1. Out of 1, 2, which structure matches 3.1 when distance in nm of label points 7 Å out along Cα→Cβ at positions 148 and 180 is calculated?
2. Say we calculate distance in nm of label points 7 Å out along Cα→Cβ at positions 20 and 116 for every structure; which of 1, 2 gives the highest result?
3. For the read-out Rg/Rh (Cα atoms, Kirkwood Rh), for residues 4-83 alone, a value of 1.03 was computed from one structure; give its label from 1, 2.
4. A value of -5000 was computed for helix-only ellipticity at 222 nm (-39500 (n - 2.57) for each DSSP H run of 4 or more, over all residues; to 500); which of 1, 2 is the source structure?
5. Thinking of 1, 2, which structure, once distance in nm of label points 7 Å out along Cα→Cβ at positions 124 and 140 is computed, gives back 2.3?
6. Hey, Cα extents along the principal axes in Å derived from one of 1, 2 reads 54, 40, 30; which structure?
7. If FRET efficiency 1/(1 + (r/R0)^6) of positions 156 and 172 (r between Cβ atoms, R0 = 35 Å, to 0.05) computes to 1.00, which of 1, 2 did it come from?
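Read the figures in this text as sums done on the coordinates, not as results from a lab. This one's a predicted model, so the numbers in the text were calculated from it and none came from an experiment. Cβ atoms are built from the backbone, for glycine too; each structure is taken alone.
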Structure 1
């Protein structure tokens, strides 16, 4: 286990990807409504293998994102990294550092603009979500998907059927990559002695373990 800082850098941009075909979009709608039964705030995985069989432009989308990460100073960063297809009905404020303490995420959003933003309350970065929105960020950085113009997560904002569901591809990137760490401003081995005695990944602020308030995104001490 290695200690590190939470990266304050967020890379964002737009990639001109083609719209998913109508039959694939319809398949996603059935999967999210009948199989996943997404509740407001939920983020769940869709079947990537099934999607690829109906998605002739899948490889093109991946290549276009790889080209974009290259312009961000991260050539070949996607490489052999794990990739997943996800869906969210909004997203409560959270961080993924406890499960993905050694990772950053690269997301490529596939849905049209629905008036939703991805917001990072600690850094202040706000991304309008639309088809082709691309972002790279530290998995331990608090984030949410909320209504545009808002700063709080409210479950009542995500009750309108499929019109508030975003689908996206996501890659897990290793924060030990020097170029990625530099881009996201992640420093490794900042407290090696403390990391040796931890049972698992844990985020600390001023020496105390913290979690994220799901409505506001603020750090709060863990009881």
Structure 2
């Protein structure tokens, strides 16, 4: 069985990570020179997409159970669901450390790109597709390659008040996702159905397009500041 599709996803994910170094917001987080406002904008949007990681995995598993397809994935996805579910709490803790009222963050509407990501992923889960794993791979790839770097740079520069106590999300993902991405790549390589491979690839590609759009308000503010 040809599993070059996984290599293609990995190559394209690496290109995305390289491009994020030059993104107005994400690049500033990675370099550690983000302003407090930029970091808070990053955390707010991060909360709105990361809170769906556990539910989307759970819905994917439930869809596979109903369809009877790829039953070998069920235990794996169930384990990842338990693993991902607490991560939105890390983001909320970081926001609290920065003095933010997290109830307002939870009540706010998510950016359109995040809503699109959620709707797409739920539509795949509804028909029993494992396609969401492509999006999950891309998100974990970003964290594996840049989260630890970002946390270290933000801590070293210390330009944001109380930043050393507000890095639990980046620290947690930087420590864990290197192992996660390796294991998830092995899981994707076991997917043999050509349609599932195409859907996983498409889902990964959609995430590469949408992720930079998860933070629209902050990016526009940064661009306006740069033009001033």
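1. Source structure: 1.
2. Ranking 1, 2 on distance in nm of label points 7 Å out along Cα→Cβ at positions 20 and 116, first place is 2.
3. Working: 1: 1.03; 2: 1.12.
Computing Rg/Rh (Cα atoms, Kirkwood Rh), for residues 4-83 alone on every structure in 1, 2 gives 1.03 only for 1.
4. Only structure 1 yields this read-out.
5. Answer by label: 1.
6. On the way: 1: 54, 40, 30; 2: 53, 34, 30.
Only structure 1 yields this read-out.
7. Checking each candidate, the match is 2.
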